[in-house]
Structure 1
Amino acid sequence: MNIRKVGENIALLRKTKGITQSELGERIGVSFQAVSKWERGETLPDTALLPDLAKILETTVDFILLGNEKTVGYKGRFVVSDMRKGLECLKNTGEYLGRENIIYRAAIDGINNEMNTDIEAAFSDDYVFEAFLAEAIIQNLIAGQYVDISDVRNSFRHDHFRNIVVDYCNRYGIK
């Protein structure tokens, strides 16, 4: 493992997210000086911090430590059309059970609270729907899943979301 490369990876991911060294340090529970030392390749983050660091930077511990030198296989594979169907099933749950049904409300309220959003807006707006689809795909990538890049390229109507997901795929070694 190249300590300088680890620092470069952290700096790149932090800057991509628009987070300052101070903000990252505050969120992870270290000083901005510690973050600066990591990024300069002087020290490495404590191993106990790596999972939280990866979550904040929306990446994997492997990527932080190895960059594109991915050595761990994917945990599974998914298909974008199945993800789309899953979101459509959530919409249909409200139609079948009723939008005031406690089971439907608990699922919707849980998603809205966890994501600080209104997922029901996605049920009537294709652009918002694709935003949620993109987020679902990204979450699977973060969790170590694999998707075929051509599937991603062919599954979006809106270039904006297609490009975001393709960028994430590239970040996780999917070309």
Structure 2
Amino acid sequence: MANYKEIVTKAVIGKAKKTNQMHFSFTPDESVDTVLGCWVINHNFSGKNESGKVGVTGSFDVNVWYAYDNDTKTKVNTKKFGYNELLNVPLKDEATLTNSSEIIVRSLKQPSVINVSVVDGNIVLDIEKELGVEIVGDTKIKVPVEDDFDDYEEIVDEQDVENIDEVNEDYLS
């Protein structure tokens, strides 16, 4: 009959992902005629417990390449944008998010510009990203334990082995 033991270990107690579209705008020094290119770099982020939810704070730089002065000159303008998100990550098996829980945030899809336009002298950006969150915390598992289980091999010393000098070939007859 097997007994059970409870083992306390660390495991993923919650996991979720969220795709988000954000809208930003800024006013460059010049009057923009045409946007020639736009890209996002330096994405940094971290997560922490905020009253039972995961708060993600992050930032990234957006480089916008544009033409101005009747499309005769170009310039690259870099702006840093920040964001804060509060994510309600579902937890497994009645687990709870505590301050000792480890929160792992990953960028599943790096921020990228999905639309850029010029409206009344402002550059308007639509940026999409996808974050994945894992929460690692303490949990219990039950494992069966066999009481009378002996998995050790018996070691036989050479002194205990009986040497047979002669073999009787007619023993079975």
Structure 3
Amino acid sequence: MNRSGRLDSAQKENAVKEEKFHQFILFRVGEEEYATDILKVYEITSYKKLTKIPAMPPFVKGVLNLKGIVVPVIDLREKFDVPDKDITKFTVIMIVDVSGRVMGVVVDKVNDIIKVRSSEIQPPPRFSSGLKANFIRGMIKKEKDLFTIVLDMAKILSDTELNIMDTL
């Protein structure tokens, strides 16, 4: 640091080098682009026929057999109240870690993997207490005035919803 308390160019360069990067997988749900930490995604598989479980919330599409493990599958389109869309050749199931549980998440399309500096992730917007948006980890600025919403998969389901999933 120089006498004025500012970082000199070498210190700024070192600070940039030391800044932490995060890798995210980008995917679409309806018309919106989302991201989640790539370390929370175990694999991506094509959409498969699921075994339906009676008396489940509408966003729970059923279960699939993944290498001998029963994996519950939720549809983010229904969870986020996105108008129903047909299953296409791009529709996939991302196998993710949701609060220590292996779950499948139906998304319309996986787009890309990106690397982002911590400083480029903006905090999530604040909503009134009536809205539940604690599953939004942050926002990544895209072109113009648009953002990619970073989802926290550990918080994508409420405690009550997680308890329902534990019964599967």
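Readers should treat all values here as calculations from the given coordinates under stated rules, not as data from a laboratory. As the structure is a prediction and not an experimental result, all values here were calculated from the model.
Quick notes on this structure:
- When P(r) over Cα pairs in 10 Å bins from 0, in percent is computed across structures 1, 2, 3, the figure 9, 34, 32, 14, 7, 4, 1 traces back to 3.
- Relative contact order in percent (Cα under 8 Å, 6 or more apart) from the coordinates reads 20; which among 1, 2, 3: 1
- Structure from which -19500 was derived, helix-only ellipticity at 222 nm (-39500 (n - 2.57) for each DSSP H run of 4 or more, over all residues; to 500), options 1, 2, 3: 1
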